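Multiple structures are listed underneath, in structure tokens.
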Structure 1
Amino acid sequence: MGADLARYQTFTISITPFTADGAIDEPAFRRHLRKLSDAGVGVYVGGGGSGEGYTLSDEETERLLAIASDELKGRSPIRAMGVEPRTARQMIAFLDKAKRAGVDAAQVYSLDVGHGHVPTPAELDRYFDEVLSNSDIPSVLSTHQSVGYVIPAPVIIALFERHSQLIGLNISHQDPNYLRTLADALGDRIDIFVGGPHNAPLAFAFGAHGFLTSEGNLAPRLCASVIAAARNGDNVAFLDRWGKLMRLFLALYGNGGIRVTKAVLEHFGMAGGYPRPPRLPSEPEALQRALAVVEEIGLAKIESW
């Protein structure tokens, strides 16, 4: 299947800046969202990883989505991500929040039944059917390694046949055959994104359309330049920019993930804020290691800091 270069895109899973006492830093969050929009990337908010969504109350989640919609609606693609639910009822409630906030779309996460248990294909089919039959917001289905299982490809394909509000699929697994199967079956009709920049070349090769990234919080222009090179068919530029992004990916994940991402943002005077407990601030040594890679790849010049 041929690639539609015009559909290539990247989405940043936004951080949630917190103050030292743990409150959402709304002015910092607004500044951060505007930075992402100016760089030309799409944005997900309220995610369980980068967005520390598991620490948010229902009221905080609703407020976060409202701010994101206020800042980005009509300027950049803005979507709600949320966290893995234990029940369909929890997922439906999140989609209701997203619709009230006015975001463009919302992710429907895989079911996490807890205690290490794995739902059967029939249980997954029923869960997604219940969620999607009780919400009409444009939705992106997620199959993610975080829950410890893979949603069978036939289940996913059948769901897209039955539910017209499904506009995209986020695949965060490492099996290339799984990605190929879903891209071949659905890529002509919906947008398919992979989790993490490390899977970007494979995604494009199979006819998917982009990647989700936490690194975009720090380097949105670098992420956008990877997409621009892919759209232009410029392999030299693509490998150069993707190589820099991968060095940053390894540096951030290898030194604390979101904790060090926030610390680097603060180091350069940008809106990062504090992590919220149980996460602790980045260790000074980890920050210095990450900063060394930031300097090595020339990120300040790329991002125009």
Structure 2
Amino acid sequence: MTGDQIWPNGRLRLDVPGFLGRFGLEARGEAVPLLGGEDNINARVATDRGEVVIREYVRSGFDEVRAELALVEHLARGGFPTPVPFPSENGESAVLVGGAPIAVFPFAPGAVPPVMTVDLAAECGALLARMHVLAGGWADDRIPVTDRRGFLRESVGADVALAGARLWRLEVRSFLERNAAALALLEEQPRGPLHHDLHRRNLLVADGAVTAVLDFDELDHGPLIIDLARCFHYLALEDPDRRLPAAFAEAVVRGYERVRPLSPAESALLPLALDLVGMVDAAGFIRWAAPYLGLERIHDCHSWLAYLANRSYP
């Protein structure tokens, strides 16, 4: 969800050979934990059909995971660079174990790029546009639809005892009031499935090319420019001052428009979309993660700092 501190998720607790047998795979080694995920637990295992990744979904329901994997398969068939999950013995790509959805993917080649570059930012934009075009008309009622304005309205009344909470509430209320008409217009823009989490650490690159887009766990249905705004938000979080680097933002849009041109309304609403996703991400962290992590101040939230640093963007 956020660029703030990572929540620990633990390790897989499976009979790995027996579990892989349900996917027609024979384990040839021990499961090795893969670190870094916020919303899942991952382990890498050698099998008779190559290395695979077992993923246990920590925060997604079974139907939501099934919707995600169905879209992933559709995108991959269209040439989008993302691993196709293995089907299980009953044809489903995910199975329930102890109430948790678990899937198996082929291990994708490549490495997480160590830094963002202008060229990679442009590729991020192009990848988002390719996804949006390939998923055009995709309908699946299992994909969540987020009421971002409703979430913010609910958040200002939540029990938040952190230092600075009063000013945070005032800013959220003011944002909703002064942008009411524009936020309604944003909801009317072209919609479809969103990756909602495209950032450097969810990419694999080999020989200068993106080999895989990973982690569709935050799959959402909404205005397509929300995906661009989320990409901007993550770029800002990587900057020491939490400012969105203009060269990267321009590259993302340039790459996106090579595949899917933005309408004048979408272009005009991008700064507002950036404000919205930053504020929503911050509200989620402030309400749920900050107490868990023992933080004491609103300004300990990186996403809130990014919102403040970019609310006058561009």
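Read the figures in this text as sums done on the coordinates, not as results from a lab. What you are looking at is a predicted structure, and each value in this text was computed from that prediction instead of being measured. Cβ atoms are built from the backbone, for glycine too; each structure is taken alone.
Where is volume of the Cα convex hull per residue in Å³, for residues 94-149 alone largest, in which of 1, 2? Kindly include the intermediate steps, with their values, before the conclusion.
Working: 1: 83; 2: 216.
Across 1, 2, volume of the Cα convex hull per residue in Å³, for residues 94-149 alone peaks for 2.
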Ranked by mean count of other Cβ atoms within 10 Å over residues 134-141, the structure on top of 1, 2 with the greatest value is 1
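Out of 1, 2, which has the highest value for distance in nm of label points 7 Å out along Cα→Cβ at positions 30 and 206?
Details: 1: 4.2; 2: 2.6.
The structure with the largest value is 1.
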Taking 16.1 as the value of mean projected area of the Cα convex hull in nm² derived from one of the structures shown (1, 2), identify that structure. 2
Re FRET efficiency 1/(1 + (r/R0)^6) of positions 142 and 174 (r between Cβ atoms, R0 = 25 Å, to 0.05): value 0.95 computed from one entry in 1, 2; matching entry is structure 1
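Given 17.1 as the derived value for mean count of other Cβ atoms within 10 Å over residues 78-85, which of the supplied structures 1, 2 does it correspond to? Kindly include the intermediate steps, with their values, before the conclusion.
On the way: 1: 25.5; 2: 17.1.
Going label by label, the one that fits is 2.
Where is FRET efficiency 1/(1 + (r/R0)^6) of positions 86 and 182 (r between Cβ atoms, R0 = 30 Å, to 0.05) largest, in which of 1, 2?
On the way: 1: 0.75; 2: 0.10.
Ranking 1, 2 on FRET efficiency 1/(1 + (r/R0)^6) of positions 86 and 182 (r between Cβ atoms, R0 = 30 Å, to 0.05), first place is 1.
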